[in-house]
Each structure stands twice: as structure tokens, then as C-alpha cells.
Structure P
Amino acid sequence: MLSIRSSSVKEILDIASRVYPYWDDEYCEELINRFSLDIRQKHIRLSRGMQTMVGIIIGLASRAPFTLFDEPYVGLDPVARETFYESLLVDYEENKRTIIISSHLMSELENLFERVLIIDKGSLLLNEEMETIREKARVISGDRERVEDLLKDKKVIYRQYIGRLANYTVFDNFTEDELSDFKRLNINYSPINLQKLFVNLSRGGNFNGKE
């Protein structure tokens, strides 16, 4: 019986090519060259990053209708990670399919996402289109009493108090008049990145404005 750990990269890719019906040999070769992967090496002798590359190549070259990447950046240096992200985007544009990425490194990946699901301790905290998150997720900072009054009808998912000042993570729409009020009252209003949104949601935030 063939053991994956004792097999060479070439043997593993040969198996994958027989398992996945939409396998693309030409694209596989392209990815091997792009990642400078020595396919003669035994899988067990590869570095953690190189083992990750093998998984990435299989995931991309499989052209499977549903493809799951679980923490696909583990062990990769910044150059290899960027190579993966670029390869993923280009291939997705040319070969549309459902790609799911399970990750804790959201700051690097948020530009890849069309839809985001945030799960914490088995609970689904967020399930939204990325475009909606960009439009609605905000950090609002200023005098606590003033901001509390302006946000009384908004979906506040996290509050952080610093004396009389406070930071609020909000997921909601704002009118032009409301934004004008923020400016007039010297209240800061800025986007929040996906990583920070995840952290604040996992701290016990929710979309009901209650804590």
C-alpha cells in the first residue's frame, strides 16, 4: 500500500491526476515551475512550506467544482503566499468554481473573498457578501454620550470605553445627514478591516446592539 508520507511529490501528483476528473496536467506543470517545487523529493523530506505547496497545487490543478483550502498559507514565506493568492485569483477568473478558504489570517485574504462566514466556537457570527461588509462595517470613535445617542438605532456589535471616549464597532448603513452630524460633532468614522471585525465579533459582539 502506497504511503503518502513516503511517496515522492511526483507520485502524489500522479495519484491526484487519476482521482480528480477535471485535473489539468498543463496547469499542474505551470504551478510546479511557479513554486520552484522539486517533485523528485519525498513528501516527508519537504519543509512545511513545501508540503503546503503540494496541497495548493493539487487544489488548484484539480479544477474541482468545490475546492476547500484549510489555512493554505501555513509555512509559506511572503513571496510564496503572494504567488498563491495571485494564482488563485487568475485561475478563478478563468475557471469559475466554488472555493472555500478556512483561515485566521484575514488581513491578507480579504481581497480574495466574495462572501465571508465568521464562525467562533461553533456559532455562526457573520454570513455576508464582502461588498456589504465594506459598506457597513465601521469603527466610530468620540465622546461616549454623543456617540451613544447617535448610534441608539444602529447595530453596534462591540463597545470599548476609554474614560469619556469610546470606540464602537458598527455594522449598519448611514445617511449623508448622519455622516454630516459625525463631522460636525468631531466624531471619527472609518472602515474596519476584516481581522478586527472578526476579533470584535468573537469578543462577544452581535448584531442586536446588546452586550
Structure Q
Amino acid sequence: MVKNNAQAIASMKETVIENAKQIADLKKAVEFVSDEVNDVKVKLGAMEAEVKKMDSKSAEQEKRLSHLEGYARRWNLRIYGVPEKEKEDVRERVIQVCQQLLPEAKGKIPFIVDTVHRLRRKQLNNDKPRGVIFQFTSRFYRDAVWRAAKDSVFLRNNNLKIAEDLSPSDRERRNKLWPLVDKARRENKRAYFVGGRAFVDGTEIFSPT
């Protein structure tokens, strides 16, 4: 019986030793996996930081691009309602309109109006004249034409309309600011836009969203 007990104890020891070895191996495996996970977490954290940095840089570049585009467009105006003709000289027509708006600068207008072209390609089965975009060589005269166009009897009588050449981002900002501008105007306050910005009585206002 003593011999049997000794054999049982020896067998149990072997089992315990084997179990201990398996546990040690399992711990090593867990530690290895844990190290791998930590390494992945570190790499993932670095990647997330890099993505965040790139997102910030991209947003800043988009903001700068939008600003540059908006600035470039402030040299332009658009005119709608100019009839289209075969082999037309649309630049000459735009010059004539500007001369009507600024008769005091009639002799300078041909040198101030720079590039002129129709918007978009002509569509079949559409008789509505395409708009025209035109660029000035002088911001002073561009702004003068824009001011003169706002209450022009000549434009109304000839079914013409002159508008600013807004970038998509400026147009979106205006749409958000319009309720505030409209409210201010109904309160007899001086409210107006400059590009994508809005002002009331000389103070810039901002959209709540």
C-alpha cells in the first residue's frame, strides 16, 4: 500500500510539474500576445496622431485655398440676361453695359474690363442666354460697377442683372447668414455682405451654427 501511495504521489508530482510547465508556457504566450497588443496600440496611437495631424493640415490647406479662391473672385462680376448671338463679341457688350453704369469712366472701361466669357456650354433646346463672367484689372472700378448696378434703372429696363462671382464656400456662408441680414434690414439697420462675410452697422456678424 505504501508502494502504491508512493507511485500515486510520484504521478501527481509529474502532473503538477507538467501543469506548472504548461502554465509557464501559457504565461509566456500571454506575455508575448500582450507585448504584441501593446506594440499594436503604440503603432495605432502613432497612426491616429499622424492622421489627426494630416486632417488638421488638410483643413488648413482647404481654408487657405478657399480664401485665395474667394480673393481671386472679388475681381470678377457676373451678368445675366445678355442675348446670345452667332459670332458675338460678348466682351464688347459687357463694356457697353459697364459704360452705361459708369459714364464718368467711359473712356477707361475698355482697358479695365479684362477677360470675358460665357458660363457653361450652350445647351440644346434651351433658348435662355447663358450668364457671362467678366474680370477687371482694377478692384476700384470693379467695386464701382457693382455699386452702380445695385439700383440701376438701365439694368432693369434691359432685363439685365449683375451679381458677384461667389465661391461655393462663400455662397454657403451667405445662405447661413442671410436670416440675420434679412432680420437686420427689416429693423432698418444697414446690413450687407462682403464676399462670404456679413456686416450690420459696420460690425461683422456670425452664424450661430
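Each reported figure results from applying straightforward, stated rules to the coordinates on display, with no laboratory input. Only a predicted model underlies this, so the values are computations on that prediction, with no experimental measurement involved. Cβ atoms are built from the backbone, for glycine too; each structure is taken alone.
So distance in nm of label points 7 Å out along Cα→Cβ at positions 106 and 178, computed for just one structure, reads 3.8; which one of P, Q is that? Only one of P, Q returns 3.8 for distance in nm of label points 7 Å out along Cα→Cβ at positions 106 and 178, namely Q. Kindly point out which one of P, Q the value -0.77 was derived from, the read-out being log10 I(q)/I(0) by the Debye sum over Cα atoms at q = 0.18 Å⁻¹, for residues 114-193 alone. Label of the originating structure: P. Tell me which of P, Q gives 6.1 when you compute distance in nm of label points 7 Å out along Cα→Cβ at positions 18 and 162. For distance in nm of label points 7 Å out along Cα→Cβ at positions 18 and 162, the value 6.1 is produced by structure P.
From which structure (P, Q) was distance in nm of label points 7 Å out along Cα→Cβ at positions 34 and 138 calculated, if the value obtained is 3.8? It traces back to P.
Each of the structures P, Q was assessed by distance in nm of label points 7 Å out along Cα→Cβ at positions 74 and 98; the largest value belongs to P. In terms of mean projected area of the Cα convex hull in nm², the structure with the greatest value among P, Q is Q. Largest in relative contact order in percent (Cα under 8 Å, 6 or more apart) among the labelled structures P, Q is structure Q. Among candidates P, Q, the computation of helix-only ellipticity at 222 nm (-39500 (n - 2.57) for each DSSP H run of 4 or more, over all residues; to 500) that gave -12000 used structure P.
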